[in-house]
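Take a look at these structures.
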Structure I
């Protein structure tokens with residue numbers, strides 16, 4: 001997919017489509033298996049629009065590091081806010097949380113799950129609480145090589161759970177965009 005995207009971005013759409021056909025043929029004939037649907041979708045898009053799809057990320061559920069229902073609920077809320085806010089970034093596709101979580105559990109490998117969904121990166125993190133103070137640690141992991149592309153730590157005192165979840169998520173998305181220069185997820 002990266003080769004196809006690079007070829008199309010450099011103006012060589014014909015070679016990108018040729019790679020897709022060769023990939024599909026090899027999978028079907030030599031492995032007697034269905035090719036990755038994300039590769040086929042990218043090829044269809046290249047045929048119709050001539051440009052590769054925008055970047056795509058997934059947001060894994062935030063891991064609560066403290067025991068207790070309150071921390072767990074807060075982490076779930078931050079995950080929901082992050083997913084919604086990231087989906088609002090122009091040109092960025094965000095995988096459905098349920099699809100990503102199910103594949104991650106099945107495959108046990110973030111890179112394989114992300115690749116199967118056609119993602120460029122996955123946002124993951126953990127959350128801790130101490131009284132009203134909340135610390136959120138986030139990482140953006142490249143699904144191609146499994147390396148962290150960006151990371152940050154965010155803290156705040158939380159009186160209103162909903163407002164705190166939204167504020168933390170907004171800080172994460174803005175910091176990630178600023179550090180990476182806009183929307184460099186592709």
Structure II
């Protein structure tokens with residue numbers, strides 16, 4: 001079965017403590033409903049920007065914010081679609097989580113929603129990849145990460161989903177579980 005491979009560094013531990021402190025503060029704070037909506041919206045926008053930027057999306061935080069407000073911006077169609085898809089999935093995630101257990105089917109459904117009008121081949125949306133990829137610098141050719149071989153992905157995903165449903169995942173700090181899942 002899948003067993004996450006990580007170590008708790010002093011930085012990770014300090015960040016977990018800060019996250020727990022911030023959560024406790026928010027859980028016990030009275031927030032004016034209008035502020036809560038604004039804070040949630042700002043968190044969604046920052047999350048969408050950071051996560052799509054990691055994937056190479058060139059849009060700035062300001063551009064992502066404009067898209068989130070329903071405004072059009074001057075940018076490549078694919079870059080806009082990626083951010084809009086991400087924002088929509090983040091907004092719909094509570095509803096998806098409410099009705100669906102975390103399964104391979106649910107993960108592939110989310111993948112399909114995230115990648116619609118983004119991937120060159122529409123058949124790749126909501127499906128495990130069928131070719132090897134690498135993460136690296138296109139200019140220098142330096143590879144920083146080589147994901148598992150294509151044929152291993154379905155088995156690895158089955159093991160991962162099994163781990164998420166096991167007693168081990170709930171015993172892991174939720175922030176770490178989220179990071180491992182991402």
Among I, II, structure where distance in nm of label points 7 Å out along Cα→Cβ at positions 62 and 158 as derived comes to 0.5: I
Mean count of other Cβ atoms within 10 Å over residues 22-29 - structure with the largest value, from I, II: I
Which entry (I, II) yields the derived value -19000 for helix-only ellipticity at 222 nm (-39500 (n - 2.57) for each DSSP H run of 4 or more, over all residues; to 500): II
Label whose coordinates, when mean count of other Cβ atoms within 10 Å over residues 14-21 is calculated, return 16.5 (choices I, II): I
Answer label among I, II for the case where distance in nm of label points 7 Å out along Cα→Cβ at positions 30 and 174, calculated from the coordinates, equals 5.0: I
Structure responsible for 1.5, with distance in nm of label points 7 Å out along Cα→Cβ at positions 46 and 86 calculated and labels I, II on offer: II
With mean projected area of the Cα convex hull in nm² derived as 11.3, matching label from I, II: I
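A short reminder: the numbers here are calculations on the coordinates, not readings from a lab. Values in this document were obtained by computation on a predicted structure and should not be read as measured data. Cβ atoms are built from the backbone, for glycine too; each structure is taken alone.
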